[in-house]
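Each value in this text was obtained by applying a stated rule to the coordinates, not by laboratory testing. Predicted, not measured: the structure shown is a model, and the values here were computed from it. Cβ atoms are built from the backbone, for glycine too; each structure is taken alone.
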Structure I
Amino acid sequence: MSDSATVNVELRNDSQPNRSYDIEIASHSLKDLGAKLVEIGLGKKSKKILIVSNPVIDNHYGATVEKSLSESGFDVAKLILPAGERFKTATSLQKIYDAALDHRLERSSAIVALGGGVIGDMSGYAAATWLRGIELVQVPTTLLAMVDSAIGGKTGINHPQGKNLIGAFYQPRLVWVDPEVLKTLPARELRSAMAEVIKYGVIWDRELFDLLSQCDRLDQLRYIKPELLQTILYRCAKAKADVVSKDEKEGNLRAILNYGHTVGHAIESVTNYRLYNHGEAVGLGMIIAGAIAVDLGLWSNDEQAQQVSLIAKAKLPQTLPADIDQDAIIACLSTDKKVEAGKVRFILPTAIGHVSFNDVVTSELVKQSLRKILS
């Protein structure tokens, strides 16, 4: 595979015949962002752009992106927010609104989300709601955001009682991926993202799963060859684009992207977003979902072992603290966005590359699977 690729997210309906957009994957491309935005038509009416980032990412890449936009004629302002899931709150959202007001963003202005999933989700929700919708450009700087959260239009913030309970579907005009920025990604963040990469292999792409299985280690960038990294970025983006194109607003199929997230989100919430980051919790959620699937006879112990092996190669957690509050996890499941008619809808694997929906998973079955991975 070449060092650049384009994946199109095709979205069309009768009222808006073309809302499709591209995911551009190219090394050393941050400096070209401004020219690309001009090419796709941003800036024709309003040159105002607000970059939203966090201190670490801004220190590494903020100047490059700001220079690229300014040299392309944009009037650039910047807002720096604290890093971390616990700051994905209404307070941070208000700061984006305040910056939008200070910079006099108009309906044809744009917000550029320069950062990981937290920055992308909050910036996306702000773009969706400021003046009832302005342009959004996602520039993901973590592997997790590149393969998952920056694609597909899910935006939002957390409520104290649950993750991502406040949000909207709002598609970007462009997703701009520069793999070079991953060289400054902390090892823990890379490992976290591997849970989402493995997820795509389990739910959709057996070939990707097999490619990952051939690797000895998935926990550090130096063990992943550039060609494989490009393949991972492309195949994950293609998988998500295919799913989103078929089901933009999670009417049915798109829910498979939540594999591992049902219990994973509950684990994050119960541990106050401090013990595990998102990918670590999703990895644990995948192990639990796989164990439930084995108990229900939906897939084999061997397939579960293959999944756990990949999670181990990424050096992701495979156990929970013995004193974790299992009842709190069960209670948290009841507030999950995937609850329908009072039942939690689980996504469970049936074969590598395939999953199914299941709404008959009992609390006791969840607890049984939780107990299997208590340390």
Structure II
Amino acid sequence: MKLLDGIRILDLTNVLSGPFATLHFALAGADVIKIENPENGDLARNLGCVPEYNQKLMGTSFLAQNANKKSITLNLKSTEGKTIFKKLAADSDIVVENFRPDVMNRLGLSYDILSEINPRLIYCAISGFGQSGPDSSRPAYDQIIQGLSGEMAINGDENFHPLRAGFPLCDTVGGLNAAFAVMAALFYRERTGEGQFIDVALLDSIMPLMGWVVANLMIGHQQPILMGNDNFTASPSGVFKTKNGFMNISANKQEQWENLADLLGLSELKSDPRFKNNEVRKKNRKELKSILNERLAEKDTAEWVEQFNEHDIPAGAILTLDQAIKQEQVKFRNTFGKVTLDGIGDLELFNLTAKFSKTPGLVETAPPTLGQHTNEILKQIGYTTGQIQKFREMKVI
């Protein structure tokens, strides 16, 4: 048995936030049916660094988020398309969409209408700003939300800011928030038999991730300090220079600092008034970093990391992305699974990264080609071969 055996999800989402949410359900064993427009499907099918794959509507951006899913094409603007969707919704558990607010209402497929057909339905709407409020109708991409959330303003240092995160942080976190919310709603439904509507906003979703910084501002009345790669909560904690590059050190506890000073042959710093406790070290972090960098320049990163960790001081190399995904620990954890896609070859895609002892979530099928499962799914809900052919002629599918 898989974690979400028997749960069927209608996935109306595009690009990243929604597909990332439904990917988690697909990896957990749910039957995720991706409903795409008949012309070119999910926009992510055209996005990626390999033009050949984009032309096949299998861009790398799409491949990253859509393993274990099925694809059906459906024109939801047509009367027949609406009828098919309602028939699917009547026997489904969850609908997830990330359209602008009011799109589904204008299509006549809002939660209010679908919940009359299926009171147990859980409906999750993901948007930039939420379904209501003064900004709800504004267009939103990840970088827009990064800017409006304050996240870009607290990145960087005194010389280089604002600075966006190096990946679509808000889209990804919004997807995780939606996945958590849907799972919670499923648990509620198990106890009550009732479905419900879930409103997830990317702007809301990113705010709690800045919880410490926000608390310092709202409770401690301290404005964010731009510190680049340094950790504002402790010192020495941040990026330091070595003989052949850089390393991260996080000596956040007093005993870790004292172990570090001893290891570097700088035991006298432990009693130095500038560095004797964390509060004064934070005030004198630049001076301390200069002293530590001078000593760290004597050895390579790998040698220092090994010695630091042996003395229970958190430290690590700063890897390239290529190095990071090839780490032995990543391989040991089975972070990636391998599937084969016709016309492209072997793909390494993320497994479910939470490790369940009884119900592991693994990549089992490649991301679907556009409309790959249309015939199969329509036949499952009672349509004949002739009816399906007629739908194709009418461009319903």
Task: Among I, II, which structure scores highest (criterion: relative contact order in percent (Cα under 8 Å, 6 or more apart)) - done: II
Open item on the list: Between I, II, which one scores greatest on distance in nm of label points 7 Å out along Cα→Cβ at positions 266 and 290?
Closed with: I
Task: Structure (I, II) behind the derived value 3.7 of distance in nm of label points 7 Å out along Cα→Cβ at positions 10 and 210 - done: II
Task: If distance in nm of label points 7 Å out along Cα→Cβ at positions 42 and 354 is computed and equals 2.1, the structure in I, II - done: II
Open item on the list: Of the structures labelled I, II, one was used to calculate Cα Rg over 2.2 N^0.38 Å, giving 1.19. Name it.
Closed with: II
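So volume of the Cα convex hull per residue in Å³, for residues 66-281 alone, computed for just one structure, reads 208; which one of I, II is that?
It must be structure II, since only it matches.
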